[in-house]
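The data blocks that follow each hold one structure.
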Structure P
Amino acid sequence: MTVVTRFAPSPTGLLHVGGVRTALFSWLYAHHTAGRFILRVEDTDRERSTESAVRVILDGMQWLGLHADEGPYFQTQRMDRYSEMIAVMLRSGSAYRCYCTKEELEALRAEQTARKEKPRYTGLCRTRTEPRQGVAPVVRFKNPLEGAVVVEDLVHGPVTFQNSELDDLIIARSDSTPTYNFCVVIDDMDMGVTHVIRGDDHLNNTPRQMNMLRALGAAVPVYAHVPMILGPDGAKLSKRHGAVSVLQYAEEGYLPVALLNYLVRLGWSHGDQEVFTLAEMIAAFDIHDVNKAASAFNPEKLLWLNQQHMMRAAPAELVPHLQSQLERLGLPSSDQALMEGVIVAQRERTKTLKEMALNSRFFFADAITLDPKAAAKHLSGDAAALLAQVRAGLATLPDWSAPAINAEINRLAAESSLGLGRVAQPLRVAVTGTAISPPIDVTLALLGRERSLARIDSTLQRLASARH
């Protein structure tokens, strides 16, 4: 049997980390078993579904690299199929038209509540054969009245539901539009889904869906309901915890593989391994190993993992991500060698590509602005004379490389009987505008001879103007 999984988001809100983890588990299990992964957009809620939310889903999946083997399918493009299957179920007797009005159903619920009973539809129209004038009927699934449904859940183990507790679900509204639970059943049947991996908030829907599949003579998938992700405080994950659009993580400079690595470890483990490449996730992941305890979202752990992936990646792999961040800062660059050099110089000092770009602006800007505090501390007194001496020494270097620059700065520091910092810091402020950068020899090597000397000259001119 070929494993077929699906991710079926509803475009009524953001694609956030909870949905992404569900997509990831489904995608990984399909790839682990050499199966197929389907992307299906459940957009039948026309009032709440939006084009922008659909775009976030598609762009988010693209950014994450969770490419579908089939799809995206859209439920709104399958309405004829749902109508066809509603008719099939009505003819077979596994569904019926219900003419109860909204007012009658509300009265029924009020009576049940007053008797402290669980509110549910009692099947008033199950045997009705005549239409009711002036009432547009809904269509209900005729759920079995006896026996039990056992969900052999791969995460929670066997979960039993008594059919007597399951009322007759509406599968088509009075305007003939199909409902979520019905569309899901038809889609899973038609698409040959073998494993449904989804959030455990869907567990209560499962027995009804299983009964509908059996009524249609279709195979019932294997279900795995994964626990929710909580905020660090144990509350339901919200925007303040990180339940933001997945694309915001791209904007904040996270690597997609780092986010996936973090999410796969929420509820699943493989020995003591913390850092996984995508290939390692595929090789090790098995849905049977997911545990049922809810996991807490830890932003600090995500930051740590992001830096781990930044440090382990080939610099060229990170260039597009740095390039994107630089464009957001209005500093576009096509200098591959410079960007790779900056990545190597900065990745142990920064945790995200956004932070790297912000801290590296001086490498890509045409001109720099001197930080007033750094200038006051490092460019006062005899700093101008020292800076001019350093400039003269650097200008004579035949080889503009980090080792040669390092040797020259050390020579000048020894010759002037000043500590290395007394020489390096004024130079650093002169060429970067700040007191913080990678090692000064690496910084100058990356900036290049012309830009380094020009910036020193510009700073000397500013100092001279300030004196007069």
Structure Q
Amino acid sequence: MVERRIYLETHGCTMNRADSEAMLRILKESGFERTNFPEEADLIILNTCNVKQPTEQRMLSRTRALSLLNKPLIITGCMAATQPALLRRYAAALIGPKSIGVIADVAKKVLEGKKGIEVVEDLLLNKAEMGRIPLSKVSAVIPVAEGCLGQCTYCITRFARGRLRSYPPDSILRAIRSRINEGFKEVYLTAQDLGVYGWDIGINIAKLLMAIRGIEGEFRVRVGMMNPCGVKTMVDELLESFSDIRIYKFFHIPIQSGSDRVLRLMKRGYGVKDFLEIVRCIRERYPISTIATDIIIGFPGETEDDFEQTLSLIREVKPEVVNISKFGPRPGTEAAEMKKLPTKIIKERSRIVSELCAEMKLKRNEQLVGKEFNVLVTEKYKEKAQGRTDFYRPVLLEQEVELGSFYRVEIVDARSNYLIGRIIELLARKEVRRPCYAPKEG
């Protein structure tokens, strides 16, 4: 059988990356060959994201560009499920994120000339167990759940991913063992909200992390986003589960606003005090860690006082990573029906927050100059490489390195978004678990 070539392009979150890896495996097992160039493909697949308004516009632009190649086009991902009307004129088929198991069958039909195919129902896939072709040589993505329990008034993703369905811990642990045995050094645990993982099957993310301790090997685990409403119910248990040195001391906990009034309008299910208590506990237990959070600027009804409360919160918490989004209405959400703030005000507030965060993050990173850390090299860019500390801070390395190896590194300089390091030594297996922090002598 002559192999047909497919080009698959992925946008959006880590869940989308996991979906693409699974689709690549399904397609390969069905006789398809992957190419990195859309011009060489017999079939193009675009895995979309539409979490934000600007992202939606990028997806439409990319869809139009790929359609001009006159190749059959399959569009997958969240946008295929929630905004099909914008895509039908360009695509031979649309496949939702909960239906990726049919990708090979749909691809064959499209290559036979069929059009207008739409598959968006929930096929009840256990994505933790699905085989995949990783897009990285070092990092493996393992989905642990589909959907969430939230009711956020601005979110379109929950319409695409649905309500929470957690995968059994045994299947997740098998997937981790398999990836480690294959030589991967970094595991991304991903879901729409890891803070509520397992609530539907009588477990939680802390118990899953404790179970990972039984897996042998030298690797790192990055825990994905956890909303405060879940974290606040198990703070002590969660922080104890992070005590294994192989779990990055990285906590992605989105606050979205520093105003309780705005959080109620968003239907986030927690208050500012909840978030501050979570942060206090993290900083107390893990002084050297990375706290990432998300902020939405200009949510409908956000007053100047609400905005000042957000600035005050950022100054108090001093998060190492802040993902800033300007509010944009998403179709079908409650917030889309609310009165939008003037664009000029949103842009100005976003500028103020961005400048504050850049200055603050630089100061946080500068505190690490002169200190030594273990670093796992995860990516290489020509003559440079990037690694991650045990608290998931990115480190740029200009020396010759081996991908997937652990090094002892001295931080020699800092930027707002990354550190710059000098390699001291390659770590042997027994040395990888030395404390992640050591002061520079003298």
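Here, each number is a calculation from the coordinates, and none is a lab measurement. In this text the structure is predicted, and so the values were computed from the model without any measurement. Cβ atoms are built from the backbone, for glycine too; each structure is taken alone.
Looking at distance in nm of label points 7 Å out along Cα→Cβ at positions 4 and 212 over structures P, Q, structure Q comes out largest. For the structures shown (P, Q), distance in nm of label points 7 Å out along Cα→Cβ at positions 108 and 412 is largest in P.
Among P, Q, considering only FRET efficiency 1/(1 + (r/R0)^6) of positions 348 and 372 (r between Cβ atoms, R0 = 35 Å, to 0.05), which has the greatest calculated value?
P
Have a look at P, Q and say which one yields -14500 for helix-only ellipticity at 222 nm (-39500 (n - 2.57) for each DSSP H run of 4 or more, over all residues; to 500), as calculated.
Numbers: P: -14500; Q: -9500.
The correct label is P.
One of P, Q was used to compute percent of Cα pairs over 41 Å apart, and the answer was 17. Which one was it? Of the structures listed, the value fits Q. Computing distance in nm of label points 7 Å out along Cα→Cβ at positions 44 and 188 gives 2.4 for which of P, Q? So the calculation was done on Q.
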